[in-house]
Structure P
Amino acid sequence: MSVHCFTSFSFSYLNRARVLVHTIKKFHPDWTFWAVITDRVPEGFAFTISSEDFDKVLWGEDLRPKDFTAWIFKHDIVEACTAVKGYALEHILRSGAEKIVYLDPDIAVFNSLDLVVKSLENHSILLTPHQIRPEKLEMAIRDNEITSSRLGTYNLGFLAIRNDSAGREMAEWWAARLAKMCYDMPEDGIFVDQKWCDLVPALFDNVGILRDPGLNVASWNLSHRNVSISASGEILANEALLRFFHFTKLGPLGDTMTKRYAGPDSDVYELWLWYKNAVRQFTDDAVPSRWWHYATYEDGKIIDKEDRVLYRHRQDLQDAFGNPFASGAGSFQEWLEFNKEESSKRSLSS
């Protein structure tokens, strides 16, 4: 059975993606692993597929060759790396993969994912919910249940698809939605690729919801998932094998949420320590911190999120500026500077 796995990232997350593929290959060396990269290689850094654990690489600009420059400008880094996931899923389905697993780059695998592969024998689409037990404390209800209501019931750090009619139908729908509406706008009912998938169980056949506590463990569900390491070295989530852990928000925010819900004696801190060391091991200092090729105008100035949103909503600006990254005379950047100055003058005179 042909199983393919993919993740989507920019070069600032290459270290995390390396940890992911390293842990995947430990348990599933026969899987084909695809790196989907919506970025360009930083100057001074040598990226060659032969020196990586990835089997194949897909570039964001190749997945959407038409009007890519204008399209990518409308997205920040998170929006862009999630928006291409639908295109990548369709591409891998067309390549002949029978079963496909998506995992976020900040995930590490700790045991076999045969449970997922076997579930795809009976289901076309598999999702994992953020929470699998009701919360009782008000703080946890606000942190977890209300957040899930706003941002999506299912965590799209994981998705699995079987290459059948229902799986292909879902992939086509998802890719079409992400192509035009993969934005961080929870006030409008959209949270990048994730919130859309609340509709999946209603719209498509053969959808499975995986509630195994060892899947997609993360800071947002530690209130009901006790991570422990047995005397024999097995890593457990409750009484189940820990399959994969989602190390979202590496740094102070992730530490805070972990401490809030794991308690002081949990073995989960050992996992975080291991992960931080693994990311450090796979970090190449030639990749600049927080690098993303599409983060700046051509003159190197950082693009404000409000500039992207304005361009996204104004068809007249899209028609006038086919390359919004340009700097200098006649550019979108110049137009912004002039109009911001005019707006400021009007505010001062009023």
Structure Q
Amino acid sequence: MQPASPEAARLARRLRQLREQHWPDARLTQKTLARALSAEEALAAATVSSWESSTAPKLPPRHRLRAYARFFATPRSVGNSPRLLPWEELTPDEQAACKRLETELFRLRSSAAEDPPEEEIAFSSRTWHFKDSGPITLVCAELPLSQTGPLASPSNLNYTELQAFADVDALAELHGHVRAENPRMTVHFKIPSRVGHDDLTGHIILIGGVVWNEITDRLSEEARLPVRQFRHPGLPSGEIFIAEVDGEEREFWPKWKNSDTKALAEDVGFLARVPNPLNSSRTLTICNGIHSRGVYGAVRSLTDTHLRDANERYISTNFGNSASFAILMSVKVINNETVTPDFSGKGVVLFRWPQDVDS
């Protein structure tokens, strides 16, 4: 038997250290820890033992390390009966501790798995890095006049163009990221009414839904995407998604924390990449949602420092070299914060297309 690599051994030691020394008074056994971490998916004590092995450690999946981080982020995990607390029950300080530990464990795992270095991922596989001359135009949904302030009017002495943009959070996040990934390329952002012919034949990135962004509606039809949006009388605040699943149309709806006040617990985000139907040598990308939280979550899925690499690998693994893909995703909202979707997390990807692609 070959000895474990130093990197794998370091991760195994760290996992054992967490169990035995993080809360020494708790006296956590492998069996007790496995039972606690089985709250979301069954886990055997023998598997925990294999992750801690000093001779031939196995690498835990990333979602298991995420559960480790959440468990050891708070002493409340080891009360009368050790248990894995839901993310939404963690305090802000506990969530911050969870993210720190998660980052540490992911880094150890990446070293042990010999994952590609950051620079290689950044310039060879990232969705937002384009290898041609561009240009790139971000088309953001436009607010109706009834929802804009006085500064949105060009006649106002303090006219501010961005006052007419609907998904400003998503636009600011994505524009900065696309500029950083493509420093030598022209990158514009516009509302639909300002888009011209030349903008439509470059790389197009559409931000926002079909009602406030007519270009999203039109180009989605041109591209024949397998997902469409539909205004349902039961949801006056947004448009639900519809896709064909196992030969039947399925509707995708948001989830509410409080149905009376319509406080969002989960929105639905949509990310799609296809060849530009108006110029097949360039791309069309859509970042959309039922509400603005879904739009922002779709954008953050590939810009978030902590999760973008894992999500890029998910895309590479599931869609290979395909020029087209689409993902409907759950976007959780906790304490009014939009949580970045982790495509490998349980129940996060609600629908993906195509289902099977040769890499």
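Where a number appears in this text, it was derived from the coordinates with a stated rule and is not lab data. These numbers come from a predicted model, not from an experiment. Cβ atoms are built from the backbone, for glycine too; each structure is taken alone.
Can you tell which of P, Q yields 18.0 when mean count of other Cβ atoms within 10 Å over residues 185-192 is derived from it? Answer by label: Q. Which of P, Q yields 3.4 for distance in nm of label points 7 Å out along Cα→Cβ at positions 25 and 265, as computed? Attributed to the structure labelled Q.
Looking at mean count of other Cβ atoms within 10 Å over residues 177-184 for structures P, Q, the greatest value goes to P. Work out which structure the value 0.35 belongs to, where FRET efficiency 1/(1 + (r/R0)^6) of positions 97 and 297 (r between Cβ atoms, R0 = 35 Å, to 0.05) was derived from one of P, Q. It was calculated from structure P.
Taking relative contact order in percent (Cα under 8 Å, 6 or more apart) as the measure, the highest value among P, Q is held by P. Suppose Rg and Dmax of the Cα atoms in Å, for residues 81-224 alone works out to 15.0, 47; of P, Q, which structure was it derived from? Considering all the candidates, the number was obtained from P.
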